[in-house]
Structure formats: structure tokens, C-alpha cells
1. Comparing distance in nm of label points 7 Å out along Cα→Cβ at positions 99 and 283 across I, II, which structure shows the greatest value?
2. Please state which of the structures I, II yields -7000 when helix-only ellipticity at 222 nm (-39500 (n - 2.57) for each DSSP H run of 4 or more, over all residues; to 500) is computed from it.
3. If Cα extents along the principal axes in Å computes to 74, 46, 37, which of I, II did it come from?
4. Any idea which of I, II comes out highest on relative contact order in percent (Cα under 8 Å, 6 or more apart)?
5. Where does the value 21.4 come from, among I, II, when mean count of other Cβ atoms within 10 Å over residues 35-42 is the thing being computed?
6. Give the label, chosen from I, II, of the structure having the highest value of distance in nm of label points 7 Å out along Cα→Cβ at positions 147 and 211.
7. Can you rank I, II by distance in nm of label points 7 Å out along Cα→Cβ at positions 123 and 203 and just name the one with the largest value?
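The numbers here are math on the coordinates, done by the rules we state, and not lab data. These figures come from a predicted structure and were not determined experimentally. Cβ atoms are built from the backbone, for glycine too; each structure is taken alone.
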Structure I
Amino acid sequence: MLKRQLFFCLLGVLTCITATYSQTLLEYSLKPGQIYKIKQVAKQQMEQKIEGTTHEISNELGGIFQFKIEEKLASSYKIEMQFLEFKMKSTSNLQGVLMEVDTKNPSVSDEMTTKIFGALIGTPLQMEMTTAGKITSVTGGDALIDKMAAATGLDEATQEIMKGSLRKEFSSEGLAQSFEQMTFIYPGQKKAQGEQWNTQFNGKINADNLWTLEKVSGKIASITGTAEITMQNQDANLILELTGNQEIALESDLNSGFLTKMMVQGTGEGKSIMASMGMEIPTTLTQTITYELITD
């Protein structure tokens, strides 16, 4: 009887140890001086149904971002971030090329556009990110916008109008929301294979993400995510309101927490309202975004 009790006692201890060791701490573990370069490629297709005509707008976006770890705090990191490359092309089946820029190939765009986005490259920004990946602050965005507008050489009044358009993407708040889609993936605690957790993201895209730790192989974690999303965007000419879903698959290096590769696929349906027309236009959107750690 005593041996039997001892056996079950040992079994319970071993089970507890096994369960503990099967859990993985999911958070960032970064060191000052480390540098990470991420390549982003995004493809977006929007369709608008206007009085029997389909208007198709295709957007292609690419860039390389550099993150340099500057300081480790109690539960966050101070990071210097900068754009190394940036390119974008927007086309319409009705109007042709709407905009094109490539900082590595200035000849594809007009001189003014080249100057604006050329000012983006190599300008340092400061950000603070928690160990879970939530970006709590970005500084330098407003100075970046001033630099981009000033690069045009236009009069001050025209520059102010231009700054209003640039703020949506390149303000400190806009940049924080943009990069948080890539970084805010962790619970900041241990999880076992198959366990789940949630993160919430608010911005032009609002998402309640449900993440699952699919597997751990060596020092690589495979994670998937699903989310119901709402997209809201408004400027002087267009109001866009969509709802939909997105799916995420990623692999990350458990030594640092930085992703090695990530794919985000999303779809949305809703309406766009053209200010000049004052009418609601049925609109659909599909997009695929990939991120990849550059290792060479």
C-alpha cells in the first residue's frame, strides 16, 4: 500500500514537472546594441461598385525597417527605428497609375514625390515597447513630417496642407499603430502548446486578436492568430467603413522574441462615401502583408 502511494506521489510530481517544462515564456528578450532589420511587403486590392461599374484600386507597399535596441527598462525597451527603404505603387483600372515612389529607384516617380519620401529614409525615430510588444510611445514623427514637407521647397501654406495628409501615416501615433500590428503578439507570460491568449489593437484597423501557440521547435515558436476587424478611415475626400476578418501565421525566435517571418491575410466588406458625390458605394477589400527578418 505504501509503495502504491509512493508511486502515485512520484507520478504526480513528474507530471507537474513535465507540465512546467512544456510551457514557453512568450515575450521579447532584447539587449542594448542589437539591431534587427525587417522587410515588409503589402498587397491590397479594393473594389468599389459605382452605378454598374467596378472600380479596382491596387496598392503595393514595400519597405525595410531597422530597429536598434538602445535601453532595457524594467518591463519595456527603448528602441531607435528608421526606414532604410520605402516604395509604394497605387493603380486604378479606370485611371492608371495614381502614385508611385521607390527610394531605391527615384526615376519611377516625379521629382516632388521623390523629395518627399527621400526625406523619410534614415531619419531616426524613438519608440518604447513593452516586453509583450505593445508600443507605448513614438517620438520624432512630427519632426519627420516637417522634414518631408520642407523637402518639397514649397511655400509654407502648401506645406501645411501636405502635413495634414502625411500625419495619418507618419505621425507618432500613426507610426505606433502601424508597427504595433507587427510587434504586439505576445501575452508576456508562459504558455503551453495549444494554449491561447488575446491582444487588442486600436487604430485605423481595430482588431481583437485570438492567438494560439501551435508548436515550439527548438528556439522557434509557431503562432497563429485570428481576428474580427473593423476598418475606419476618413479624409477630406473619402470615408471608408469596413468589417471583416484576418488570419495571421508567424514564426518567432524565442531567444529574442523577434519574428522571423509573418503573414497577415484579411478581407473586409462595407462602404465608402465619396465626399464629392455624397453617396454610399459598396466596397470590398482584400490584403496580404508579409514580414521577414533579414539575417544577412
Structure II
Amino acid sequence: MSQLIVKTEKLNFSYSKSKKDIDSLDLEVPKGSIYGFLGPNGSGKTTTIRLLLGLLNKNSGNVKVFEKPFADHRIDTLSKIGALIENPSLYNHLSAKQNLRIASTYRANINKDRIDEVLETVNLLHVKNKKVKTFSLGMKQRLGLAIALLSKPELLILDEPTNGLDPKGIIEMRELIKKLNKEGITIFISSHLLSEIEKTCTHVGIIREGKMLFQDTVKALTASQSDRLQIELETDDKYRTYDQLIKMGFETKKIAHEEHLLMVSVKEKSQIPVLVDSLRKNNIGIYQVTIKNNLEELFLNLTEN
């Protein structure tokens, strides 16, 4: 078994007596991994991160970081962690370099050269003297990441790092995360976007209402899915469509609260035109055919009540 940089055992936390916000959470983040912590909004991702960083006090359970109890080695542990939680706190009236200089005063043994190093790492060296108020959201996120990298962390914790970014900003952040991981940094990312976890991460944990529902490699998650394709059909009559597809032997589900949508399972793409042709011959109007990502279906099935 690989070394675990982060490990929690039966971690519990509640903001109030009426509800468990984190419920017996067992989290395992292998050294050298890019771990995607995936769940819908409000599932407990940010709360878990705050518990890992000691920003909240757990009700019960154990938290180990770098194989040591966090509570007993807090200062030493935090010195090895870089974190970007939600939107970075920046001085918009100052330049990127000035922001980093201020941030460096709160960290031990940061030399002047390190500031230019991290700016180059996040591709902001060419705008280091520009005021942050002129930056795009993606540039501000990268500057926040540069601040997190100042102390040369072994573990980087990022809370929704692509949230609100345009496609260009998302791609830049994704490539930067992969680059940092290749340099030996273990990276823990929270997200509600399955597509980003698939493209970026090596490992994944899926959380809902504070409970871990799945935890393994992304490859294992993919392998857990069947070879069948899931097709979303939009037609003018979902009930006649359903009856016809059942007669043809296709596994079919009506989508609740959707007047025209059904989900159909097929073995291979070549069955799709056969299916469509049969529906047309039975005078069923077809508005749209969409091939769904099997992992999307798994995620929805796991995280929906």
C-alpha cells in the first residue's frame, strides 16, 4: 500500500446538534497523487478542508497528515502545506509582486528570488508589476496559487480552483496542476465538476451529505462502469417511445419530472440508428439523441437522494 499523505478515520463534525455535516469520513490521499474530492454543492467538501487545516475543530475521529496526528504536529504540518480555499484574498490596488511580498512576510525563510520563481511557475512573471485589479479571474486564481506555493509545499490543497473560470482559464489551471504534480507535489482538489476530475486527477473520493460514497483511483471508477452506452432520448411522446423500446428489447427508463426525456441503454453505437429508425417508422418524433457519459450517470446516482 502506498504512503498516505492525508488520512482521516471516522471524522465527525457538526455545525449544529440537529445534523452531522461530516459523518464518519474515512479519507485516504496517497503520496504523489492528484486527489479529486468530488461532490455536489453543500456536500461537505469545504468543511472537510477546513478540518484538515485545523480551521475547524473536529467533534471526533482522527486526522493524520504526513503520517502524524495533525493536532500534535500542527505548526510543522502546516509549514509543508499550501492552500487556496475559495477565492484568494488579494490586494487589488497592489501589483502581483507586491502581493507576494506581503504574503512572504507571514512565512519563514522566503527569499526574494522565490517570488519571481512562483510567478514564473504560474505564468505571471511578465505581469508581475501590474496591479491585480487589472487581472482576469483566472489570473487572480493563479496568483492565489503562487502565494500557496511560496513555502515549497509538499501538499497543495485547492478548493474549487476552476470555479467561475472561462474555458481558457480552466485549461490553464488544469495544466498547471499537472505540472506541479510532476514536480513531486501531492495535490488535493475539491470540485463539483466530474469532467475536471476525470481530466486532471489520479484518485477520486465522492462525498454526499458528509459521507464518503466512493474512494479509489479514477481508473477503478471508470472500470466499475459497464460497457453499455447510455443514450438520452428526447421525443414527442415518451410513453409511446418507452413501450416501443421495451418491445425492441432495450433497457429503458423514464426520467422523472421530464415530459419528453428517456434514458436508453445500448451495447454499441451501431444500435443507435436502428433504434431511431424504428421510432420514426412508428411515427414517433425525435427531437434529440445524446450519448451520456457513464461516469456522469454514476455520479448522479451516487449523489442524488
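1. Details: I: 1.4; II: 6.4.
When distance in nm of label points 7 Å out along Cα→Cβ at positions 99 and 283 is calculated for I, II, structure II comes out on top.
2. Details: I: -7000; II: -10000.
Computed on structure I.
3. Working: I: 89, 48, 29; II: 74, 46, 37.
The read-out comes from structure II.
4. Answer by largest value of relative contact order in percent (Cα under 8 Å, 6 or more apart): II.
5. Values: I: 16.6; II: 21.4.
Label of the originating structure: II.
6. Values: I: 3.1; II: 3.7.
Top value of distance in nm of label points 7 Å out along Cα→Cβ at positions 147 and 211, among I, II, belongs to structure II.
7. Values: I: 1.8; II: 2.8.
Largest calculated value belongs to II.
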